[in-house]
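Chemist: Following this line, the structures themselves.
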Structure I
Amino acid sequence: MLLIVDNGSIYTKNLTDFLTRKNIPFETKTPFTIDINSLSNYDSFILSGRRKNEKKINEINSKIVNYSMQNNSKLLGICYGAEILALTLGGTIKKSSSFQKGNETVKIFENDLTNNDSLLVFESHNFEISKLPKELVSIGESSNCKYEIIKHVNKPIFGTQFHPEMSLDGNNLIEQFCLL
């Protein structure tokens with residue numbers, strides 16, 4: 001079962017609507033309604049974006065990242081979810097030089113989640129990953145962002161700086177993640 005962690009993104013409904021249309025079973029919980037001791041009920045996780053920085057939300061999402069690392073569970077971090085993935089494992093983030101919002105083309109280096117050489121995606125973020133920890137590598141970049149798609153070197157753990165729930169190419173990426 002897939003757990004969607006709804007961190008308050010205005011785009012989470014697009015994600016859940018897509019999964020419903022694809023008949024992919026999932027549950028949605030906010031960080032404040034997740035029982036960390038019941039994470040074993042799920043085999044995969046998607047960490048949504050967020051609207052505001054809140055310490056408790058960061059702590060809970062970091063616990064889910066660590067759980068996924070320890071248990072080899074599939075995880076996809078979207079926007080903030082990718083940032084908290086990098087931060088939890090020792091990377092850094094920074095404020096973007098300008099607010100990134102709109103369509104962007106992402107060049108793909110490694111086809112783990114897509115068979116395409118590039119994706120047309122939707123951006124909406126003020127922050128971005130500035131340094132990856134040693135366990136994560138970039139598998140996609142854009143002209144504005146070096147770490148558009150990241151993955152763990154040997155675990156089914158991924159992150160996207162963009163919002164895959166907001167474009168056809170991104171939806172295909174989410175579906176491929178669910179089918180891993």
Structure II
Amino acid sequence: MPSDTFINLKLEKKRKITAALLTEFSENSLANSQVARIVSGAEISRGAFYKYFADLQDSYHYCLGLVLQEVHAGMGEKFERLRSVDDYFRFVKNFINSSEDNQYFSFIKWHFTENEAIVGEINNFPAKANLISSSVLKWGATILCHETIRQYLLEPHLKDQLLNYLRISLKKIEG
């Protein structure tokens with residue numbers, strides 16, 4: 001995670017650095033990312049980069065947290081209101097259809113296609129939350145919806161087939 005030095009930077013400088021990081025990780029896999037391009041884009045020294053982050057992977061984790069927070073903003077409430085398999089299906093279909101217009105689409109795609117193997121799975125997966133209070137439908141739908149989105153990012157040409165499988169699977173969970 002970023003150092004206190006980074007956290008205490010003026011907002012404008014922090015935004016500029018964050019933008020350079022997001023650009024780098026949206027255009028390159030973590031394995032091919034370069035501190036040189038980040039510091040150039042952020043207009044900071046290499047030494048400053050290492051004052052703010054332990055290494056490239058540390059800066060990636062920082063960005064991943066920001067992206068997940070942004071992508072999931074407001075979704076939890078919407079997802080909690082879903083009641084039927086048709087609601088879940090429409091939610092995922094709408095999310096997938098609008099995903100390519102999302103400013104973080106490339107970042108997330110790189111994460112699932114390349115970077116997840118380096119940094120590991122996302123630990124705050126909502127379906128791992130309190131299973132005792134979840135219905136079977138809600139738990140199963142959460143798992144299926146997230147996996148459908150993940151598979152779409154990995155294989156966008158399978159969009160229609162994935163959505164069809166999601167609809168069939170949700171119907172089976174519903175009974």
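Taken together, the values in this text are just the output of simple stated rules run on the coordinates, not laboratory data. Fair warning: this is a prediction, and the values are worked out from it, not measured in the lab. Cβ atoms are built from the backbone, for glycine too; each structure is taken alone.
Chemist: Could you tell me which structure in I, II was used to calculate percent of Cα pairs over 24 Å apart as 44? It would help to have the intermediate numbers written out before the result.
Modeler: Working: I: 27; II: 44.
The structure behind it is II.
Chemist: Moving on. Comparing distance in nm of label points 7 Å out along Cα→Cβ at positions 30 and 150 across I, II, which structure shows the greatest value?
Modeler: Values: I: 2.7; II: 1.5.
When distance in nm of label points 7 Å out along Cα→Cβ at positions 30 and 150 is calculated for I, II, structure I comes out on top.
Chemist: Taking mean count of other Cβ atoms within 10 Å over residues 62-69 for each of I, II, which is largest?
Modeler: Details: I: 18.9; II: 16.1.
Between I, II, the highest calculated value is found for I.
Chemist: Who wins on relative contact order in percent (Cα under 8 Å, 6 or more apart) among I, II, i.e. which is largest? All intermediate terms of the calculation are to be shown ahead of the outcome.
Modeler: Details: I: 21; II: 24.
Once relative contact order in percent (Cα under 8 Å, 6 or more apart) is worked out for each structure, II has the highest.
Chemist: Out of I, II, which one gives 3.4 for distance in nm of label points 7 Å out along Cα→Cβ at positions 14 and 70 as computed from the coordinates?
Modeler: Here the read-out was taken from I.
Chemist: Can I ask one more? Consider the structures I, II: one of them gives -8500 for helix-only ellipticity at 222 nm (-39500 (n - 2.57) for each DSSP H run of 4 or more, over all residues; to 500) as calculated from the coordinates. Say which.
Modeler: Details: I: -8500; II: -20500.
It traces back to I.
Chemist: Supply the structure label, taken from I, II, corresponding to Cα extents along the principal axes in Å, for residues 94-141 alone with the calculated value 30, 29, 12. Walk me through the numbers before you get to the answer.
Modeler: Working: I: 30, 29, 12; II: 35, 29, 13.
It was calculated from structure I.
Chemist: A further question on this structure: Distance in nm of label points 7 Å out along Cα→Cβ at positions 46 and 158 computed as 1.1: which structure among I, II? Walk me through the intermediate numbers first.
Modeler: Values: I: 1.1; II: 4.2.
It traces back to I.
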